[in-house]
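Trainee: Before anything else, here is the set of structures, which you'll find just below.
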Structure P
Amino acid sequence: MSELITQNRPIVILACQVFQHWLEQLLPDGLTANLTFFDYGLHVVPKNLRKTIQQAIDSIEQPSLIVLGYGLCGNGLDGINAGKHFLLIPRTDDCIAILLGSYQAYLREMKKKPGTYYLSKGWLEAGTNPLAESRKYEEKYGAETANFVMDTQYRHYRRLMMVARNEQELETYRPQAQEVAAYCTRWGMRYEELIGTDDYLQRLVEIAIGLEQTGDEFLLIPPGGMLTQAHFIR
């Protein structure tokens with residue numbers, strides 16, 4: 001990261017709205033004058049996420065350190081070109097590991113209960129959950145087809161985990177989460193709740209300002225480079 005410091009590049013943050021409240025509390029005053037949060041729903045169509053982020057990167061004229069508050073997100077960030085910038089991004093498949101605090105925490109949960117479907121404030125607000133999807137399919141194709149599609153997608157899941165930033169957020173979104181959980185009992189999913197941590201985002205901010213090396217949990221793409229799916233394979 002010393003090269004970044006000597007080049008004195010400004011820091012730009014492009015992140016998913018799911019991290020807005022977390023990052024706004026973590027960012028030191030004056031760290032960045034360019035902070036943009038994008039709609040949760042972009043991940044639903046990965047090519048739209050890719051296009052939006054690429055356009056945002058290409059629109060930044062001054063060579064910068066661009067911090068991406070995303071994971072690979074369904075390959076939505078596969079093929080992103082750095083252009084004249086450095087790109088710094090968490091090395092995760094999606095936001096779940098970030099909300100849990102680390103990739104290791106994600107692995108622990110996965111080993112504890114394989115077949116876990118995660119909910120968060122962002123997923124609920126974006127309408128990305130089994131209940132919302134079922135309603136959309138039923139409206140478009142009818143109940144029989146909707147049930148078939150949903151069974152195909154979700155019958156192997158065994159746990160529904162709501163991850164919240166704090167107790168207040170959990171209380172606010174618990175009714176929605178429990179409504180989804182009630183629907184998911186058809187597959188035998190057990191509902192659980194977990195308070196997440198900002199540890200992963202804290203390290204991301206520290207790396208951005210040059211306090212430590214990227215390590216194994218972050219990717220640093222140099223100017224002219226491209227972010228690919230292969231970078232996230234462990």
Structure Q
Amino acid sequence: MDVYVTNSTAFTPYDGSTLTYLVGEVANALSVSVGWVEIHATFYDAEGAVVDEGWTFACIHHLAPEMSSPFVVVYSNLPASSWDHYELRLAWDAPAYTPLPMEVSNINDFFDNWDAFHVTGDVRNQYDRRLSHVTACVAMYDVAGETIGVWRDDVAYLDPDETDSFDVEVYFWKHKPDQSKMAGYSLQVYNVYEYTTAAEREKARQVGDKKAELAAQMRADQEAHQ
């Protein structure tokens with residue numbers, strides 16, 4: 001194996017929604033770091049015809065050897081009745097920047113009044129240079145260890161020894177609002193990448209565009225749900 005999907009699941013967030021959330025995790029089994037990990041998903045109907053396609057970056061865009069990251073793709077106008085199965089394909093660049101683990105403290109987790117799952121805490125830059133791409137990523141799991149929800153919170157521009165807070169809110173997750181279906185979660189807080197070349201800046205722009213697209217889809221669905 002090289003870079004592979006460890007698990008994934010697709011679900012409709014609530015009755016009446018036309019969106020489908022595809023969540024899961026990818027892992028790097030190579031001996032080198034990989035960068036800008038992309039997950040491409042294609043949905044098919046029972047006859048094998050393509051219903052929809054989409055893609056996203058892994059939450060931690062660069063993965064060191066033996067490192068994993070959650071991911072989420074959101075599809076508009078893809079009700080559960082329209083598809084039968086899906087296939088995943090991965091793409092990445094290598095070798096790449098190795099993400100820096102951040103110092104984290106005061107971790108807390110809770111469900112709010114909307115049954116959204118939150119993980120909060122403080123992150124400190126323990127390194128000797130300014131870091132500007134710090135991300136906190138959360139994956140929720142069921143009793144079988146399958147991913148049932150994913151989201152992130154970005155913390156920008158931490159100077160050396162500077163601390164800031166994060167609040168990762170997983171608003172939609174499989175089985176919501178049945179909190180008994182959640183068995184645990186993982187939290188990863190990394191400086192996810194640094195870039196210097198024109199090609200890397202272009203990749204960073206694509207990451208930003210994809211994050212903005214996902215956030216807009218989720219906000220619209222939250223407003224419809226509430």
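Trainee: Out of P, Q, which structure matches 4.1 when distance in nm of label points 7 Å out along Cα→Cβ at positions 15 and 207 is calculated?
Mentor: Working: P: 1.4; Q: 4.1.
This value belongs to structure Q.
Trainee: Determine which structure produced the value -12500 for helix-only ellipticity at 222 nm (-39500 (n - 2.57) for each DSSP H run of 4 or more, over all residues; to 500), calculated from the coordinates; the candidates are P, Q. Working shown, then result.
Mentor: Values: P: -12500; Q: -4500.
Answer by label: P.
Trainee: Still on this structure: Quick check: 19 is what I get for relative contact order in percent (Cα under 8 Å, 6 or more apart), calculated from one of P, Q. Which structure matches? The partial results should precede the final answer.
Mentor: Details: P: 26; Q: 19.
Computed on structure Q.
Trainee: Of the structures P, Q, report the one carrying the highest value of FRET efficiency 1/(1 + (r/R0)^6) of positions 151 and 215 (r between Cβ atoms, R0 = 25 Å, to 0.05). Walk me through the intermediate numbers first.
Mentor: On the way: P: 0.05; Q: 1.00.
Between P, Q, the highest calculated value is found for Q.
Trainee: So if we calculate mean projected area of the Cα convex hull in nm², for residues 23-158 alone for every structure here (P, Q), which label has the highest result? It would help to have the intermediate numbers written out before the result.
Mentor: Numbers: P: 10.0; Q: 10.7.
Structure Q gives the largest value of mean projected area of the Cα convex hull in nm², for residues 23-158 alone among P, Q.
Bear in mind that the values in this text are calculations on the coordinates, not laboratory data. Remember, predicted model here, so these are calculated numbers, not experimental data. Cβ atoms are built from the backbone, for glycine too; each structure is taken alone.
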